[in-house]
Structure P
């Protein structure tokens, strides 16, 4: 039987799809329009990786983490840089939710 990620595929990685940390090399950063059920059409920044099928929609926490890891707030300087995505949980509005965070590889 398929799981919900197989039933409703997305071009963006979701927190429930990442079971283990993974080191990836940044290929590009793009501005894209996505549909958010709570907000409607929304423009977001997306990081794509070498050899990966899905991109990561950036939130403020992960964007600033990448800038710190790669030593530059300029996304052009991120190209070719390595980061590690890892699954974790965060508290949002009093609830614990699955999330993807970014760290320097090997930390």
Structure Q
């Protein structure tokens, strides 16, 4: 997990705020900016956002693409996605489960 550090230093938007936006359906830099007020003017913020957007489970190094593939192949619950990808299955883990549930619900 990345810890709760400031990602957008211009508007003081932290990692947790970005992840909450992702759990509410944000999947692009522009959607993150709209939901969190993160700016997209500096390259550092934009690059870091790409990494955050492409990661679902930091504990198990599971990418967004891995989860979407599992969903496409029929994993229609958080538990089934975890069985296929290991996302959210570690001891003291599970912070990504709400994001996985949102991805299943939205199909993206």
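Please treat every number below as a calculation from the coordinates, not as lab data. All values reported here derive from a predicted model rather than from experimental measurement. Cβ atoms are built from the backbone, for glycine too; each structure is taken alone.
Quick check for you: by distance in nm of label points 7 Å out along Cα→Cβ at positions 17 and 65, which of P, Q is greatest?
Values: P: 1.7; Q: 3.0.
Biggest value here belongs to Q.
Of the structures P, Q, report the one carrying the highest value of distance in nm of label points 7 Å out along Cα→Cβ at positions 9 and 97.
Working: P: 2.6; Q: 3.7.
Going through P, Q one by one, distance in nm of label points 7 Å out along Cα→Cβ at positions 9 and 97 peaks for structure Q.
Out of P, Q, which structure matches -14500 when helix-only ellipticity at 222 nm (-39500 (n - 2.57) for each DSSP H run of 4 or more, over all residues; to 500) is calculated?
Q
Can you say which of P, Q returns 14.8 when Kirkwood radius over Cα pairs in Å is computed?
Values: P: 14.8; Q: 13.9.
Derived from P, not from the others.
P, Q: which one has distance in nm of label points 7 Å out along Cα→Cβ at positions 49 and 81, as calculated, at 1.5? Don't skip to the answer; put the middle values down first.
Working: P: 1.5; Q: 2.2.
Computing distance in nm of label points 7 Å out along Cα→Cβ at positions 49 and 81 on every structure in P, Q gives 1.5 only for P.
Name the one structure among P, Q that P(r) over Cα pairs in 10 Å bins from 0, in percent, for residues 41-88 alone of 23, 59, 17, 0 was derived from. Let's see the in-between values first.
Details: P: 23, 59, 17, 0; Q: 28, 43, 20, 9.
Value 23, 59, 17, 0 for P(r) over Cα pairs in 10 Å bins from 0, in percent, for residues 41-88 alone corresponds to P out of P, Q.
For structures P, Q, which has the highest computed value of relative contact order in percent (Cα under 8 Å, 6 or more apart)?
Values: P: 28; Q: 23.
Comparing P, Q by relative contact order in percent (Cα under 8 Å, 6 or more apart), the maximum is at P.
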